[in-house]
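Q: Next up, some structures in structure tokens.
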Structure P
Amino acid sequence: MTDSGTKNAIRMILLTASLGGMSYLSFNNGLLLAYFSHLGIPSATILILLALLPISQFVFTIPFSYASDLFGKKLIGNIGMVFSIFGFFLLIITSFFPEYYQTWAVGFGTVVFGTGSAMTIGNWFALLHPIIPENIRGRFFGRLRLTWQSVGIIFTLLVIYILEHYPTLGMYQAVLGVITILMAARMIFYQRIPELEKIIPKKEIFRKSFLKVLAIPEYLSFCAYCFLLTLFTGACPQIFNLIEKDVLHLTKVEIVFIGNLLVVGALAGFILGGRMVDRLGTKYVFLCCHFGFATILFLFLWRALFPGEVQIIVGILTILFGMVQAASSIAMTSETLVLIPVENKSLATGLWFTLYSGGTGLSGVLSGQALELGLLSDSWTWLGQHMSRYDGLLLFCVTMVLLMTVT
């Protein structure tokens, strides 16, 4: 592939990711959480509903990754984009359903969206692998995330301004409608990304292909590590949102604004993480991220000790968490592309993303179930500081992240 061809392909990749990225951001920046609250859905149920996205990706990524190797990455990716558009549209029209069915409609829409994203993301890195030169992969993936999340920040700031003046259910639906239109527009640029690897008819069944992927040296242990790390950190942004909503009693607009700060931190984390990966390697980046996660979560527990407005303290910690989370995702992506073989590339990347999203989804589901079943005390004291049931979840996450570092 020529240099000009590579540059053009990179532009199409950046545009595709930027137009579709806002739908993914809405699950983490508080926008959908605020929208679901408008619908009257309880907090614990919202946590579970938001977790259905990664759970769906966990279930469907491997089958569709295998299908991508059989029928072509872009064919499966295009079908996935249609599914995602339909699923997001269902979230918009949920309010028109009878109240009893609204939660089920939200859940179904999220699962459909997650299924579509599994079709697209499951082969995304395999599609990009032959396009991006190996010597710039760390920086490229940092730039990729920096670009689409920067677009997401600008869009969300505009949304915050609008919702602050018109905080109605109809306006939330209008915003989600614009996101859906942008998701449809990205399909135009997705068609222009070249699929360099030709489809080779498989002579072996799924079982043999999957066993070959499992036999890749060090790959399964790496995927298991990613699963555990996301299991203990994946639901933390949503837990932050619920603390802001139910403990600190912030407004919906403030929650969305602070949720957007997670993306601001991620922008810095993508740049820093990409450079650290290229210069130091992934091992040292992972080690720094472990201590970073633990420190930030611990400080969030003790937010009341800091002087000044609590919104500022929570905002700063959210930025730092986004930075660490972004750096760890760059390290995961770069290490995945180093370890995967030429054969069964989509299936191999699909296995990693399955465990990655499975850890994130299970984190949200288990946290939501713990809250619904009342396993955590609503109010407790630690060294003289009053804590909530959400703080109990964060304390557990801190402990497990530190134990992972030691072991």
Structure Q
Amino acid sequence: MKNKIQLYVFLTILGLFLTIFTSLHVWAQTSGIILSDDQGKTIYAKNQNQPLIPASTLKILTSLAVIRTLGPNFHFQTWAYYDKTTCDLYLKGFGDPLFVSEEITKFAHQISGHIFKQVSEGQISSAVIRNIIVDQTYFTPQITIPGAGSSTNPYDATNGSLCANFNTIFLKWDSRSRQYISAEKQTPFPDILAQQIAPGSKGTDRILLSYDLRQNYPGILMHYFLKTSGVNITGTVQKGIFAGSNKNCIVHTSSFSLADIVQKLLQFSNNFIANQLMLTMGARTSGPPATLEKGTAVLDKFAEETLGLRGVSIIEGSGLSRRNRITPAQMRDILIAFMPWYEFLRRDGNEFYKTGTLSDVRSRAGFIRGKDNRLYPFVIMLNQTSTGYDAIRRMLKEKVDLQ
């Protein structure tokens, strides 16, 4: 009996040892940490040269690349052209990720003002638009982002050259009228949408529009806002090719600077914005239409030639793909280059950070402000485990306090 008890105790201890040993082995192979000072001098590191899945911390690289490529004061444009002969209105987008209802309203007023001016000058007899024609050709159609799902969840919002409200609509159930209405006062819910949308529950629901609706949604909203401005619209919203040029079009310049957009991207970890910016960089660098390959090529080239990072694997710009790979040391170098814009990151006390989460992946990258008021870049990448995440954060902060 005594021997059986001893054997049981031995096997239990052996099992615990093997579990701990296996966990430590997995951690050593699939996780990495680095903490440096603001000059890049390493204070603490573990597996800093191990290529790992960055998850959403990759958005810091995308943000840095687009700021350096387009400039923080860059503003997206959207074009309109009114054909006086056919009375058709053409719209063309160039990837603006924040073409939201408020911006569309301003653009509608700009267009209606242009048309009413032509009426007052006798160039046209009345303020009439026949068809609204939406040109989506600046991006290649139906771009698939690796790692994104195909659900109707806004998390899986798809990209395009002219997207309204992130290709989503926010609805709520009105018990009085027993129907869905817009949950946002600035966004209408026209009948043409109501006939084609069936939300999942009688509550508040933000849903991703179907592919066909996404293509015409900017035109549908423009139709509504132009009618509100007093323009008579007799036709429909259609897809087509822009008939104007940069010399005769009505140009809407976004109210948001690129700096504003990047800050929203990092604050809300918006996958749609991240990939919209990546695709736009590809189109502006290599020529339209935007493609995934052109976008990732810009990020690859920026990482290698501008930052001197070798062997980085970038599959898309948001961190959704599990095939993205970067080392903690490389992410540290990205952070040092991103330091002028550190305040774009989320803040928790003396920490400015971006997190990343996928199944079995947890990451965090940013800066800890020390007592000496210097910024200390840090990176935590845990793949296949989240063991020790909070303890690692505490340990890094303690090391900064000792500087």
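Q: Among P, Q, considering only percent of Cα pairs over 41 Å apart, which has the greatest calculated value?
A: Largest value of percent of Cα pairs over 41 Å apart: Q.
Q: 23.2 is what came out when mean count of other Cβ atoms within 10 Å over residues 52-59 was calculated for one structure; which of P, Q is it?
A: So the calculation was done on P.
Q: If percent of Cα pairs over 21 Å apart, for residues 116-315 alone is computed to be 62, which of P, Q is the source?
A: Structure Q accounts for this read-out.
Q: Name the one structure among P, Q that distance in nm of label points 7 Å out along Cα→Cβ at positions 76 and 284 of 3.7 was derived from.
A: Among P, Q, the structure yielding 3.7 for distance in nm of label points 7 Å out along Cα→Cβ at positions 76 and 284 is P.
Q: So helix-only ellipticity at 222 nm (-39500 (n - 2.57) for each DSSP H run of 4 or more, over all residues; to 500), computed for just one structure, reads -11500; which one of P, Q is that?
A: Q
Q: Let me ask something else. Quick check on the output: 1.8 is distance in nm of label points 7 Å out along Cα→Cβ at positions 100 and 372, derived from one of P, Q. Which one produced it?
A: Computing distance in nm of label points 7 Å out along Cα→Cβ at positions 100 and 372 on every structure in P, Q gives 1.8 only for P.
Any read-out appearing in this document is the output of simple, stated calculations on the displayed coordinates, not a laboratory observation. A quick note: this is a predicted structure, and the numbers were derived from the prediction, not measured. Cβ atoms are built from the backbone, for glycine too; each structure is taken alone.
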